[in-house]
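*Asks:* Below are structures written as structure tokens.
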Structure I
Amino acid sequence: MLHKAIKLTTSNLNKIEEFKRFGLSFEIAEGLDLKEVDSSIDDVILYKAIDAGDNLLVEDTVLVVNGEEVVDIRWKIEELKKQDNPDIKWITSLAIKDEGFIYIYRGEIKCALAKNASDIMAPEDSFGFDPYLCPILNEVVIDKTFYDLNKEGLKDNYSPRKMAVNQLNNGLFLAKIKSDSVQKWTGNYQHN
């Protein structure tokens with residue numbers, strides 16, 4: 001299913017650059033910074049889509065570390081860097097509210113913590129957790145961080161964000177939820 005007249009909304013310039021590389025066939029609406037609920041991966045993306053409104057595509061990135069969803073990972077990178085051989089999955093969700101439904105798309109990849117991650121200082125041109133994580137492909141750790149792969153023009157080959165965009169472009173939604181069936185959020189929000 002291709003959604004009509006949609007725009008991607010994000011305030012993160014690094015994400016915007018990545019999405020542009022994926023050859024999106026829709027506009028990017030820069031600057032809208034949505035509050036994120038403090039809940040599960042599914043709730044975060046669902047409520048972001050509701051808050052954005054009709055025909056605005058939203059994105060959220062989560063790490064699952066040792067089976068626990070870390071929806072506010074940008075606030076916990078230092079904690080992550082200190083872990084000893086954690087089991088990590090990087091999951092990116094996209095969602096859009098369109099004609100009374102919310103469609104959710106997802107991409108994910110297993111990751112390993114880079115060697116000596118606790119000693120790595122993020123380069124000024126790095127993005128999020130890219131300097132600390134290496135992708136795992138077919139159970140083999142790629143011996144380069146996402147930051148290094150990005151410098152070589154290869155990050156998109158492993159990017160869950162690109163995988164989610166491919167799901168969207170091919171109409172392969174993970175979930176389709178009637179928007180009027182979703183209750184108003186009354187819980188807490190993540191750091192903003």
Structure II
Amino acid sequence: MIDYIKGRITRLTPTCLTIEAGEIGYFINISLTTFARLEGVSDCKILVHEIIREDAHQLFGFAETEEREIFRHLISVTGVGAGTARMMLSSLSPAEIERAIIGADVNLLKSVKGIGLKTAQRIIVDLKDKLGKQTGTDELFTLADNTKREEALSALVMLGFAKGAVSKVLDRIVREEKNPSVEEMIKRALKNL
């Protein structure tokens with residue numbers, strides 16, 4: 001199995017790249033996250049996940065190890081293929097996907113094109129324990145913060161604020177402050193909205 005390919009990028013688009021290594025051009029499917037990291041780069045080392053089927057041999061490339069690990073976890077879920085996993089990584093960062101799974105944020109996963117309620121729930125059920133074990137004890141604070149965050153989000157949406165804008169503000173508050181209360185989150189969010 002191929003672990004990575006190091007060479008010169010001869011073509012780069014938001015969905016794929018061709019990398020020349022040893023006078024062979026490798027066609028590699030990529031996400032928008034990887035595209036953004038490789039834009040303007042001529043030589044690179046791209047991490048690879050190889051899928052060999054009866055009718056096709058496909059390479060999926062990643063600029064970072066975390067992205068490839070999340071991709072591999074996602075394709076292990078029944079009903080989530082490589083194309084869907086790549087779409088998820090194009091819509092959300094690996095960290096956002098991991099937080100959504102650990103925090104059971106079905107709505108964030110459903111916001112990705114092609115992911116319905118049942119698929120989002122299956123991803124959470126299948127991967128929550130796997131990803132939770134990898135992140136260690138620091139994640140306990142995130143789970144507590146996520147419950148408070150959801151309460152604050154619900155209250156602010158009921159007040160008439162757009163869910164997307166509120167979600168971004170609350171994420172920033174949770175990152176900046178250690179263990180804020182629901183009231184503190186709402187007050188700070190109101191100042192920033």
Structure III
Amino acid sequence: MTLLLLGIVVFIGTHSVAILPTVHGRAVSALGAPIYKGVYSLLSVAGLVLIIEGFGVYRSEGLIEVWSPPTALKHLNSLFMLISFVSLASAYTPFGYIKRRLKHPMLVGVKAWAFGHFLANGDLGGMILFGSLLAWAVIDRISFKWRPMAFVDVPEPRIAGDMMAVAIGLIAFFVMIQLHPIIIGVPVMG
């Protein structure tokens with residue numbers, strides 16, 4: 001589980017720099033924006049790789065069961081995943097009503113994914129992974145209230161952006177149902 005924990009620390013630590021405006025500003029000033037973005041990207045990918053590899057090693061060594069979630073929570077996780085995929089898609093599609101309502105659709109998607117998986121997995125490694133990413137996403141979202149932000153002119157929402165987000169989210173959701181056993185090694189309802 002050491003590799004998993006290291007990955008979580010690297011990934012969340014890298015993504016938490018923005019929560020601390022002074023640290024973020026100093027890092028960008030010291031390195032320059034392009035180098036900072038490169039280092040940020042490399043550390044993010046490294047953290048993600050460590051998480052994936054660490055979780056795989058943890059699973060292969062045997063799960064540490066804390067509790068046995070009822071099947072209903074696995075079904076509820078599917079609903080959270082649908083919300084997650086549509087939210088994530090809306091972060092990258094043209095500005096629509098979903099994006100306007102969610103304000104930070106990427107974080108909503110991460111929170112929905114992490115919360116659903118936290119409920120559906122009763123093992124210690126899963127609870128640590130999904131619980132820590134959920135906590136980070138909640139803290140990051142709250143931090144937007146006191147972080148200095150540049151004024152951005154918000155365009156008028158268009159239903160086309162929402163239609164694209166829903167279509168892409170639905171496709172990604174159904175593709176993940178098929179790929180989850182291959183990529184993760186566990187069927188969606190397994």
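Please treat every number below as a calculation from the coordinates, not as lab data. In this text the structure is predicted, and so the values were computed from the model without any measurement.
*Asks:* Looking just at relative contact order in percent (Cα under 8 Å, 6 or more apart), which of the labels I, II, III belongs to the structure with the highest value?
*Replies:* III
*Asks:* When helix-only ellipticity at 222 nm (-39500 (n - 2.57) for each DSSP H run of 4 or more, over all residues; to 500) is calculated, the result is -17000; to which of the structures I, II, III does this value belong?
*Replies:* II
*Asks:* A further question on this structure: Out of I, II, III, which one gives 24, 45, 23, 8, 1 for P(r) over Cα pairs in 10 Å bins from 0, in percent, for residues 41-96 alone as computed from the coordinates?
*Replies:* Among I, II, III, the structure yielding 24, 45, 23, 8, 1 for P(r) over Cα pairs in 10 Å bins from 0, in percent, for residues 41-96 alone is I.
*Asks:* Where does the value 17.9, 52 come from, among I, II, III, when Rg and Dmax of the Cα atoms in Å is the thing being computed?
*Replies:* Computing Rg and Dmax of the Cα atoms in Å on every structure in I, II, III gives 17.9, 52 only for III.
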